[in-house]
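Each structure below is given as structure tokens.
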Structure I
Amino acid sequence: MPALHATRREDQVLDAQPKDTLIAFENVELTLGGRLILTGIDVSIRKGEFLSVVGPSGCGKTSLLNLAAGLLMPSKGRVTYAGKPVTGPRQDIAIVFQDYGKALLPWRTAAGNVSLALEASNYPKASREKRIAELLDLIGLSAHAEKFPNQLSGGMQQRLQIARCLAQDPAVLLMDEPFGALDAMTRQALQDEVLSIAARTGATVLFITHDLEEAIYLGDRVVAMRPNPGRFEVTFPIVLPRPRDQLTTRERPDFLKLRRDLFDVIKEVEH
């Protein structure tokens with residue numbers, strides 16, 4: 001059983017929210033089609049925090065993200081943003097999906113896909129070209145502005161989806177297993193890219209993943225979920241120093257201990 005820094009769900013003080021809370025789930029329950037998907041979800045996500053959520057398939061991780069996005073409404077309890085109930089999608093909350101191929105418009109160039117978000121937010125036409133150039137430079141696609149999605153690699157397409165989300169100037173990035181379909185090297189490169197973007201923009205990130213190492217490497221905290229119905233099991237604060245490094249961070253004894261503790265939790269809740 002986990003011993004290092006772990007906090008059991010029932011031991012948490014659920015009523016005390018940090019003063020810098022941006023998103024809060026308050027005793028949230030979700031039922032869909034007569035089936036209880038989530039129950040007893042209590043968590044506060046601080047402004048600028050990177051929260052990773054892991055758990056077995058079917059534990060409701062994506063439903064949790066959709067509640068934060070305002071795409072689903074809780075059956076009980078409430079989800080708040082800056083202290084006010086979430087009643088629908090917001091311009092300052094952006095979602096990065098795993099299926100980048102379907103998220104991008106194939107008939108628009110890379111620049112055109114980024115422009116789509118600016119158009120939707122009525123960003124001044126005279127300033128769009130400059131803003132698009134800034135965003136493409138930020139994610140390393142300046143040289144590919146006029147290429148269409150099918151001319152880009154999988155990693156480039158995912159970078160492009162992130163750039164389009166950043167065009168919304170979001171305070172929050174919701175990321176649903178965004179690197180799951182990518183090869184290991186591309187995945188690690190984009191992990192570092194997201195950490196860099198989060199640090200530069202100050203965005204709050206809710207990151208859903210099956211990858212335990214990824215969750216630890218990226219997060220300020222990792223929450224492990226139990227399925228049937230989905231609920232929080234253990235929270236691990238991550239005190240690894242930043243900036244993080246793909247080699248030295250993963251070789252640290254405290255990283256390896258966290259990975260083992262988190263693995264033990266997931267193995268337990270799967271049975």
Structure II
Amino acid sequence: MNKFTPALLAMTTLLWACSTTPTQTSLLDQTRSEYSLAKNNPSIAKYAPLELKQAGEALDQANAAASKKESIEVVDGLAYVAKQKIALMQSTATQKSAEADMANSSKQRDQVRLEQRTNEANQATASAVQAKADLQDAQRETQVAKADASSLLQQLSDLKAKNTERGIVITLGDVLFASNQSQLTAAGVATAQKLADVLQKNPQRKVLIEGFTDNTGTVAHNQMLSTRRATAVSAALQQLGIASERIAVQGYGESFPVASNATSQNRQLNRRVEIVLSDDNGKINPR
């Protein structure tokens with residue numbers, strides 16, 4: 001018995017160490033790193049202190065779950081929420097910084113107008129300065145719009161969103177639906193949840209959900225299937241809290257293919273649902 005005691009002691013120590021090790025995930029590590037960088041950014045502290053606090057609280061919840069050795073799914077779920085709050089915080093700081101620059105530019109224009117009224121001899125010069133200020137305003141407004149779009153793309157990175165002439169477009173492939181059916185699979189529901197999360201954070205945005213099929217089957221069947229699939233995505237978003245007035249649905253059947261229907265691989269590409277996000281004014285460019 002005595003000669004087995006060291007081995008038993010070593011095994012007991014190992015088991016005790018494992019039982020006290022916090023849950024570790026790559027997503028949590030990445031979120032911690034992003035929060036650390038953002039926290040040290042003076043622009044964040046100046047323009048988005050509330051969002052910084054909320055992101056920190058969300059990260060604290062993820063860290064607490066890791067310390068309590070919760071499952072990887074639970075820890076990653078909380079880490080994902082914290083990651084989205086960090087993205088929102090960065091977007092808010094960028095936008096408010098741009099707005100502050102625009103306010104400063106407005107003061108400069110007021111000064112120019114005063115100089116125009118008091119010194120007509122310098123009217124030509126003042127006009128040139130005014131034009132330059134207007135150009136700077138337009139450039140800053142463009143920067144704000146690009147920052148908003150960039151932030152939205154970052155929030156939708158998991159859904160492989162693309163910026164197109166019609167706006168930001170998310171494509172849901174055929175694999176997110178039951179075969180030749182309109183019911184969303186579990187993966188399809190998870191995708192709808194991610195989209196709903198982004199729409200909740202961007203209440204000014206609307207979506208147009210468009211359904212498409214390949215040319216297999218009758219035109220009538222394909223038209224009906226494309227509409228049912230688009231409607232299924234709309235219903236999922238509404239169940240997740242998105243108001244129906246923010247959602248429009250359109251089925252196109254086998255129209256507008258993105259590839260030739262000559263091969264099975266190309267036909268699968270054509271069986272899709274495209275979700276088009278509006279601009280900040282709720283406008284979506286027509287197809």
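Each reported figure results from applying straightforward, stated rules to the coordinates on display, with no laboratory input. Keep in mind it's a predicted model, so treat the numbers as computed, not measured. Cβ atoms are built from the backbone, for glycine too; each structure is taken alone.
Tabulated data for the structure shown
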quantity: Highest-scoring label, criterion being relative contact order in percent (Cα under 8 Å, 6 or more apart), among I, II; calculated: I
quantity: Among I, II, which structure scores highest (criterion: volume of the Cα convex hull per residue in Å³, for residues 90-217 alone); calculated: II
quantity: Which entry (I, II) yields the derived value 135 for volume of the Cα convex hull per residue in Å³; calculated: I
quantity: Which entry (I, II) yields the derived value 10.9 for mean count of other Cβ atoms within 10 Å over residues 114-121; calculated: II
quantity: Which of I, II yields -11000 [helix-only ellipticity at 222 nm (-39500 (n - 2.57) for each DSSP H run of 4 or more, over all residues; to 500), calculated]; calculated: I
